[in-house]
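Right after this note come the structures.
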Structure I
Amino acid sequence: MVLVVDPRGAGISGDMMLAALVDMGADGGAISDGVTECIRYLDGSAVDSMIFRTEHRSGIRCTRLELETRDPPSRPAAEMVRAICDSASRLGLSEKAAAFARRSIESLVSAESRIHGVPRDSTRLHEAASADTLVDIVGTAAALDQIKALDDQIITMPVNVGGGSVTFSHGTAPNPAPAVLEILKDAGVAMVGGDIDAETATPTGACMLAGLRAASRPFYPRMVAERTGYGAGSRDHAGVANVLVLAQGPAGVGTEAVCVLETNIDDATGETIGGAISEIMKAGALDAAAYPGIGKKGRASHLLSVLCPPDVADSMIRTIMRQTGTLGVRVTSTDRVVLPREVRRIKADINGAEYVFRYKVRTHMGETDFKIEYDDIAEASAGSGMGPLRVERLVRRRIEDHS
């Protein structure tokens, strides 16, 4: 199963995340009853009302969390961490849900500590000191437990961080707010500015993406959306639906998101291109190849094609440009279909010396096959003086004997 968090349109906040999960099917009443009991762990805070309402944003039906609280102006960060952990225990959340809640608040505290240059133990929360923070994080943890999403592959699209500026306890800063920027940086989550002249990503929303350990992807994976959820923000934005979208369902069989990077090269030797491919593979490419052809002005050229995971595409583009001198790289986001495979290891005696060989085992339509890693064959061949074909036959026989 896959859970996709889509904050491209209007960003993400803690209340939008919780409301979207309730819209998807989590029990809002049970969550409200549970988390309001946990406010006792926050000194000086109280929840006056907590209601999930059906509303519309730019014509889209969605769920909004309406929450009224009373809070002190600040509190020690350690108190909030302790309160959230105690709340997870009181509500009997699963181990994964409790871990999510703890990771979320700790990512927020770490960001605040770094921004203000004070130790974690001395960090104080201001905007995040309110009961809203506990309600959003613990409520989301409970909702994720209810819909059994914490066993899913979790993906987030790029976060819309808005534009303009935000005013908070320490003054005014451009969006994204420093805490949001630090949290998304540490979590490796992509972000993008938008036309909305307001804060669209809050520290609580960002820290929950960190707590989910969501993989950042530029587009939806191949999947069948069986459930969707729409969580409303508190304001209306002109021309933009202020809604966080969630989608959950089974992933396409054997698929994974990849980026294809391509460039045409007509001013490099074969040795240069071969060396570039070697460095590109070392940098984390899944595959790389160069295809000869005829380019502009009748020049002999090569099409360099590189396959890589989306999260390394930017660094891979820099590697390609550095290694080849090309001035431009085309980027295509797509899926690839892959067979289930498993990497195993086996020891084999080659001319009196023991070597370890890696081999991939793959299964398709009930049939199993394997392929030995050629680098290991070459190493054993060089060390033993035995030809690589003979080494491969010996290792293949040993694998078959132990299957």
Structure II
Amino acid sequence: MQQKGKCLALGAGAIGKSVSGYIFTQLGFDFRYAEIDDAVISDINRRGGYDLYTAVSGDQIKKQEIRGICAARVEDAQTAEFAAEADFIVTAVGAANLAAAAASIAGWVRRRSGQKRLAILLFENGSGLRELVEGELRRQLGSLPAWLSVSHASIERISKKVVREDGRIDGVSEEFIPPILTRRELADTQLVLHTEYFELADDVNRYYYHKLYLNNIGHAVLAYLGSKKGYATTLEAVADDEIQDVLFAVWDAAGEMVRLKYGFDEQEIDEYFAGRLQCYKNAALADPLARLARSPMRKLGRHERIIGAAELCHGYGISLEAFAPVLYCAVNYFSFQDEESIRLAILKERKGVEAVLREVCGLDPESELFRQLLQGYIEQSYRHI
């Protein structure tokens, strides 16, 4: 296959393998990873790639060998040399690490000669991430070159990494779902020709909030209620009838809100829920609840999956009753391995749940939203005594 260009991917984790690596190797790019984990780098270079396992219908697994690629540390000279000639730089490092990634990208941009087009693709879920990266690049470079663009994606594909006993690090994911990218920044790139791998939209945030308030809130229900009951994985949690009832109630409320606010039709939302439920029940995609529950203070933030959805539902006159169980279990989530859960427990113990709603969730104590969520929390507390 004739190579179509060069792509450097920052991050060879679950999304880095199931989305970045999968897409650009299928398209025939000269593809490389920049990583900070030496074990990941060594494994990719030893095997010339990795294996990607896709969970298809039922419990069937499809294996695909991704080969002909290599990896190096982010700070290595060979990474900088490749980045200086790349057509695309893709990040899948997590929103918290994007500022550091942008600083590395700025250093690579300085090495480029001429005005060769460079598109930076952010395969990260979050809001305001393109602005964050562009701001850091401007700070480092003074201004953004006309030949450089930053495009934010909404990533839907559920993925996880699997570390084998022999040290192999592979990816496991659901069937491929194209990332959704901003149309304006990519209209002059070859990606517009590959609609089987990319979907271009004018408003990516619309799809991001669709995912946040439907899939991520589903994960929150499984993670926090499942942890409360002592379960270890999503597979165990979703099999619990009581948890499933809460999940459906939250989905009913959030689904109606997403339909009203973002313009998705009811059938589309119902089909989405059916697909998510199928993934949650797939043993190959079972996710540790500790991973989904971690950083509860961030996930209880004003514009995050629980409070953000509840506030928007309140604005549309949708009952908040369904949110009470997940709010209660999230506020009371505790793990000695999770610093935020420890800080949350200390805050609640010292100042009460009102302080959590005020300081963590960012709610006005005088608001009706605050009153309703507090009342729902108190009612739940009696059920869990």
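Since every read-out is calculated from the coordinates, none of them should be taken as a lab result. The model shown is predicted, which means the values in this text are computed figures rather than measured ones. Cβ atoms are built from the backbone, for glycine too; each structure is taken alone.
Here are the numbers for the structure shown:
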quantity	calculated
Structures I, II, by mean count of other Cβ atoms within 10 Å over residues 173-180: label with the highest value	I
Entry that produces 79, 58, 44 once Cα extents along the principal axes in Å is calculated, selected from I, II	I
If semi-axes √(5λ) of the Cα gyration tensor in Å, for residues 45-92 alone is computed and equals 30, 13, 9, the structure in I, II	II
Which of I, II yields -11000 [helix-only ellipticity at 222 nm (-39500 (n - 2.57) for each DSSP H run of 4 or more, over all residues; to 500), calculated]	I
If distance in nm of label points 7 Å out along Cα→Cβ at positions 13 and 309 is computed and equals 2.2, the structure in I, II	II
Structure from which 12 was derived, relative contact order in percent (Cα under 8 Å, 6 or more apart), options I, II	II
With FRET efficiency 1/(1 + (r/R0)^6) of positions 245 and 357 (r between Cβ atoms, R0 = 35 Å, to 0.05) derived as 0.90, matching label from I, II	II
